[in-house]
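Got some structures for you, see below.
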Structure P
Amino acid sequence: MSYKINDVINVLEDLFPLENAMDYDNPGLLTGNREDSLKKILLTLDCTMDSVKMAIENGCNLIIAHHPIIFGGILSVSYDDPCGKILSELIKHDITLYACHTQLDCTEEFGNIAIAEALDFKAQKLDTASIGVIIDTDSYVEQFADIVKNALDSSGIISLSDPIKPVHKVFIQGGAFDEENIGAIVEAGVDTVLTGEMKHHHMVLLNEFGIATLLCGHNASERIYLPRLKNVLEGKIGDVMIFVDSGKERTLQ
């Protein structure tokens, strides 16, 4: 069966409605023609020159990225500008780019629940938070940091917390931490926050509340989303090859 790129877009927008994206975000169709015939798909966190080269080398004419390459206005689409160079290459090679960003983040099954399951924990939604889930464990900061580092293949964990501080109730939010959730986290009795990145003064503030913080890296906290998305797309769009950019030395999964 042959598909158009729009068939994939329809699946994505059914899973992750664009109206669920944050106001500052710019997800959706960024380059290309939704009516083109679909060849192969590349899933990646960021549309970089390396990922464009991967798409070209493997015959992919659709890149689905987590982070949009276009935020705000664009003053130049030339090879003098890194973003312009990427966009020019996409257009030159008839590659469509679609971004699933905050509209995916707010779908916990593909975001924070995926992180919890990678750590081998069951998660529950913290309803008072805008985004994020809770897991229960019996550990301490240094030990739990090692679990996270290994499970998410993180290059390292940043923390201000006492390494022997007990860890029992963990709030997980991938990517960049939403500081608007601090009140809900404190109220819920959370003792540890696991996230991709966080402003230093928020780490200090949480530490004053007795809450440990573990930062595993933005990419490490979100790379886990891609294999799950691949599995779902394979179930919806049969007979189409889907590659996952592993983020390491231009290797594909």
Structure Q
Amino acid sequence: MKFSANLGFLWTDRPLPDAIRTAKAAGFDAVECHWPYAFDPADVRQALIETGLTMLGLNTDRGAVAAGENGLAALVGRETDARHAIDQALDYAAAIGTPNVHVMCGFAQGRAAHDTFVSNLKYACDRAARAGITILIEPLNHYDAKGYFLSTTDQAIAIMDEVGADNIRLMFDCYHVQLMQGDLSHQITNLMPRIGHIQFASVPDRGRPDQGEVNYAHIFSHIASLGYDAPLGAEYKPQGDTDATLGWMETYR
């Protein structure tokens, strides 16, 4: 198995370029992040070149976090802001060689929110296609993100079908899917043709993967048996020093 360090949770005590170098030293095969915009993309790109790692993905801006926003793409009346966030993410991804951008929909409900999300995703996919970038959408569980517009894989697939673009895929986070729907093995099998990236963390505490209710030795073996060989994203909260939590990686390789 190959693993990607999600630097939104791991080594958050250091600047992003330094966290990239630390992830390489720890044995990760790739990296990914949440919101890299505080860092000069030239510095991030240099760290990626030095380490030989790829930044697999990054997220669109959340919006006014202090006001409780967590994404913009499904917010009616915020289309201009949502598309600015999409442009920002795609430009940053292109500058550092990132192949995937996760478009965050935000807290919203109803048909108008659905139509707004679909419209913004069509915009994102069209613009991303020119740069060879894939758009990802990710269902979030309603315990951590109550009211988030996208919450199940069924909803995500229906939206992807409506968008109808070749470069939109599902971000399958085992942690979120287990909390909302369970049945991870069958879900992964059925959805594999639509998956663009897989992430993981223990359930229910979102800690390191060698604890909790999910048997990741089985899940990772199942993923490999389906022919998926891209790095799997370690998006877990280390609950202390990141380096002290990495024993799982050698076990699961």
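Nothing in this text is a laboratory measurement; each read-out follows from the coordinates by a stated rule. Quick caveat, the model's predicted, so the values are computed rather than measured. Cβ atoms are built from the backbone, for glycine too; each structure is taken alone.
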Task: Comparison of P, Q by Cα Rg over 2.2 N^0.38 Å, for residues 70-189 alone - largest value held by - done: P
Open item on the list: Ranked on mean count of other Cβ atoms within 10 Å over residues 118-125, which label among P, Q comes first with the largest value?
Closed with: Q
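One of P, Q was used to compute Rg/Rh (Cα atoms, Kirkwood Rh), and the result was 0.94. Which label is that?
Values: P: 1.00; Q: 0.94.
Derived from Q, not from the others.
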Open item on the list: Given a value of 0.9 for distance in nm of label points 7 Å out along Cα→Cβ at positions 6 and 214, calculated from one of P, Q, which structure does it belong to?
Closed with: Q
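Among P, Q, considering only mean count of other Cβ atoms within 10 Å over residues 126-133, which has the greatest calculated value?
Values: P: 18.2; Q: 15.2.
Across P, Q, mean count of other Cβ atoms within 10 Å over residues 126-133 peaks for P.
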TODO: Given a value of 18.2 for mean count of other Cβ atoms within 10 Å over residues 150-157, point me to the structure among P, Q it was derived from.
DONE: Q
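From P, Q, which structure was mean count of other Cβ atoms within 10 Å over residues 62-69 = 12.4 calculated on?
Values: P: 22.6; Q: 12.4.
Source structure for this number: Q.
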TODO: Using the calculated result -12000 for helix-only ellipticity at 222 nm (-39500 (n - 2.57) for each DSSP H run of 4 or more, over all residues; to 500), pick out the matching structure from P, Q.
DONE: Q
- [ ] Taking 1.6 as the value of distance in nm of label points 7 Å out along Cα→Cβ at positions 14 and 46 derived from one of the structures shown (P, Q), identify that structure.
- [x] Q
